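Quick heads-up: structures coming right below.
Please treat every number below as a calculation from the coordinates, not as lab data. In this text, all values refer to a predicted model and were calculated from it rather than measured experimentally. Cβ atoms are built from the backbone, for glycine too; each structure is taken alone.
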Structure I
Amino acid sequence: MISSNIEDYLERIYIFIQKHKRPVKTTELARILHVNPSAITSMAKKLHSEGYIIYEPYVGIQLTEKGEEIAKKVIRKHRIIEDFLKEFLKLDEKKATEEACKIEHAISEETVEKLYDFMIKIKKEIKG
């Protein structure tokens with residue numbers, strides 16, 4: 001099982017790359033994650049050795065296929081949970097985002113899929 005810390009790194013890298021269409025520099029990722037750049041460099045080396053990213057000093061960080069797959073799964077979990085919290089529990093945007101970020105690491109993909117199916121079913125019933 002992957003740690004929540006690694007999932008957060010992969011998620012943030014993926015979001016950055018999708019938005020900017022280029023590798024993320026360690027200083028940029030440090031700003032995004034609110035950590036010291038040396039912590040990013042250390043984690044980047046670990047993620048690179050585990051096959052999640054391609055890390056080239058002075059160029060930046062890119063996800064491997066393996067890293068991208070994990071990032072997409074985490075983002076999907078986050079979005080489903082956040083939607084549930086906003087739509088069904090009526091949490092405000094900020095609170096829903098914070099809570100989804102905590103829950104996404106602890107919940108299984110199977111449970112998230114059941115939650116998603118439940119949400120779709122209820123929405124259809126409401127529409128009639």
Structure II
Amino acid sequence: MQLGPPYHVLIDTNFINFSIQYKLDIFNSMLDCLLAKAIPCVTDCVVAELEKMGHRYRLALKLTKDPRFKRLTCQHKGTYADDCLVDKVKASRCYLIATNDKDLKRRIRKVPGVPIMYISGHKYQ
């Protein structure tokens with residue numbers, strides 16, 4: 001797999017939460033941003049992190065269960081979701097990363113050739 005349409009976008013927890021907070025449709029907003037079809041992907045770690053966050057994040061958790069989301073399995077036990085995303089990107093540079101987390105963005109920028117999608121001005125950039 002290589003980077004190109006349809007884009008595989010690895011989404012982290014806070015990106016989903018910001019999308020809900022700003023009432024952004026993840027699928028249409030990605031299409032508007034990339035001008036191409038995008039497949040949102042979530043790892044088991046991101047889903048587990050949402051489950052741990054409890055009742056306030058049930059809408060975000062429900063959204064990840066949408067069949068249009070691609071679920072990526074993790075081969076490790078109990079890893080922090082950000083570490084998991086960085087490992088996925090380093091192993092296979094065929095993903096875009098969608099995050100608003102400053103620390104995660106800083107870590108991803110150290111991996112050459114990995115585009116970062118974020119939310120600014122109530123839209124995806």
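P(r) over Cα pairs in 10 Å bins from 0, in percent, for residues 39-86 alone computed as 27, 55, 19: which structure among I, II? Computing P(r) over Cα pairs in 10 Å bins from 0, in percent, for residues 39-86 alone on every structure in I, II gives 27, 55, 19 only for II.
When distance in nm of label points 7 Å out along Cα→Cβ at positions 47 and 111 is calculated for each of structures I, II, structure I comes out greatest.
One of I, II was used to calculate Cα extents along the principal axes in Å, giving 37, 34, 28; which? Could the numbers behind the result be given before it?
Values: I: 56, 26, 26; II: 37, 34, 28.
Label of the source structure: II.
Taking helix-only ellipticity at 222 nm (-39500 (n - 2.57) for each DSSP H run of 4 or more, over all residues; to 500) from the coordinates of each of I, II, which one would give -23500? The correct label is I. When relative contact order in percent (Cα under 8 Å, 6 or more apart) is computed across structures I, II, the figure 34 traces back to II. When distance in nm of label points 7 Å out along Cα→Cβ at positions 63 and 95 is computed across structures I, II, the figure 1.8 traces back to II. Comparing distance in nm of label points 7 Å out along Cα→Cβ at positions 55 and 71 across structures I, II, the highest figure comes from II.
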